1. Here relative contact order in percent (Cα under 8 Å, 6 or more apart) has been calculated and equals 23, so which of I, II, III was it run on?
2. Given that helix-only ellipticity at 222 nm (-39500 (n - 2.57) for each DSSP H run of 4 or more, over all residues; to 500), derived from a single structure, equals -10500, which label among I, II, III identifies that structure?
3. For distance in nm of label points 7 Å out along Cα→Cβ at positions 115 and 131, find whichever of I, II, III sits highest and give me its label.
Structure I
Amino acid sequence: MIKLLVADESHTAEVAALLANLFEEVEHSLEFEEIAEIFAEMDADDHHSTLLALDDDDAVVGVITVVESLSLSAGGRYGVINELFVVPEYRSEGVGKMLLDFAKEIGEQRGWARIEVTTPGDEFDKTLRFYEREAFWKIGPRYKFTW
């Protein structure tokens, strides 16, 4: 049986390990130590939540990060899912959907107008199909600027 909870600082190592695996899969550059440091900063922010899925042995098998944003075009406050990762052994077992549903519950409690998701790109068609099955639709590309 999978149980869900909101992560706190005691989960830093598990969150960093899972997200390091995610970033390796999508060819992103953050390493474990960097992720752990950023997670500590995010955990202290009331507008950010990291949600975890644990198995029967209390091993963390999935993670989703969601942050609150504010936009006129979105109708006010809304959530953005930045990361979602499920360990390979638990994929196609409903864990991703459970985490996504948990994020939706939190968004509803916080009065968000909607939830958006950052996806890794068109080459990850299985990921895109997952979100489409969960009633998300494409709203266009994202661009970024870095220093």
Structure II
Amino acid sequence: MISYQTDGVKMPAIRRRDISAWIKAVAATYGKRVGDIGYIFCNDDKILEVNRQYLQHDYYTDIITFDYSDDALLTGRQDTIAGDLFISLDTVRTNAEQQGTTYDEELHRVIIHGILHLCGINDKGPGEREVMEAEENKALKLLNKLIRQ
């Protein structure tokens, strides 16, 4: 199940049913099923608090992904992804402005970024950022196809 919640912000104008179908389709391309995924849309203050409390990082970010897929392994579902994804709408807006893209496109990119992490795509090591960006772009193309249908 995919849930969408807010903490200190207004719910972004996303078509939840379409976004959920897209997330499941992207996960399926990696041979994964979607278990319990929780999106928490928040502001910069909240994401900084989460970053400090759980990761001991003292900076703002657009997304923090907590991977609970190991819990799914305990239930015998090796192909199931699960997790909580905190997204700062403030940082999404700033990033969209800095990168010359729309807020909606950047929000979609961040939404799927966390799912790609849960599917095993990393972005911290040498060359990994480019792989992540390529996978994000493929996923965004899929979203555009799904929405047009």
Structure III
Amino acid sequence: MNNSFQIPKVKTLGCLWMEDRLLVEECTGAHSKGEGFYYRPLGGTVEFGEPSDETLKREFLEEIGEQVEIVSYIGCIENIFTIKAETGHEVIQMYDVRFVDQHNYSHERFLVQEGEKQAWARWIELSEFVEGEKYLYPAKLVSILERRRGRI
């Protein structure tokens, strides 16, 4: 068994909204529903001694070069999943965030830079995830966001 999957990871993700569209990173590869495209809010792994809200601000700055501020705490999701017979376990702190620079809302997409890896983050309607047209990670997030929809 892969050692990296034996200890739960602590992560933080930020839900950044423009009307009913969520800013998400477009990823491709193996995921819990199979192989192909999936999407996730921006964020990353919490470093030892770093509060999750500060991690989230750092991750947005590192990944897309933009500052965000915390709007509210959504909650915690425990995500246990299987990819290619390997079990993963994450504890994810979720926040609603907004851009500090309001001009960022005019951009249709953002280049996500994580070390050597590059991807795009773009705005996707929540309804596409609710209706199953696109897969949002972590899976439990869709129902949480759908319940909160009227408050966002």
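Nothing in this text is a laboratory measurement; each read-out follows from the coordinates by a stated rule. Given the structure is predicted, the values throughout are model-derived calculations rather than measurements. Cβ atoms are built from the backbone, for glycine too; each structure is taken alone.
1. Values: I: 19; II: 23; III: 29.
Only structure II yields this read-out.
2. I
3. Greatest value across I, II, III: structure III.
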